[in-house]
Structure P
Amino acid sequence: NWPIGCGRNFKGVYDRETEMVELFTATAGGTKAVAEQDVSIHDAGLKDMVGFEYYDKLQE
């Protein structure tokens, strides 16, 4: 598994085996909660979900 971002910029985790991204969202108080959404690394909308910088790093 590969983290996407860190600290306040943490977006989720990329599972290299399944090629899926498990997205996390901020909750009240600044803690993170697992989103109900798993997204394929090949999903065209992933760039908008994690941001250009993190998307480009995932594609390397």
Structure Q
Amino acid sequence: MTKVSLSKRILNDELHRNLLFSRCLLEYRYLEQQEIKRWYDVHPLIKGIDEFKEACNQI
């Protein structure tokens, strides 16, 4: 999840889909020049967890 937090992208695999479905990762959408753009991020509550912060600092 730390990689998603930095890159704002996910892989199209079972792990990332499960994290999306469980709302650990969130999908954001916006319209730019008549095209839908997507980006992803870790749920804000997870970003506040000390273990997640430590994992981010190790990258």
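Out of P, Q, which has the highest value for relative contact order in percent (Cα under 8 Å, 6 or more apart)?
Q
Looking at Kirkwood radius over Cα pairs in Å, point out which structure of P, Q has the largest value.
When Kirkwood radius over Cα pairs in Å is computed for each of P, Q, structure Q gives the biggest number.
Using the calculated result -10500 for helix-only ellipticity at 222 nm (-39500 (n - 2.57) for each DSSP H run of 4 or more, over all residues; to 500), pick out the matching structure from P, Q.
Source structure: Q.
Read the figures in this text as sums done on the coordinates, not as results from a lab. Computed from a prediction, not measured in an experiment: that's the story for all the values here.
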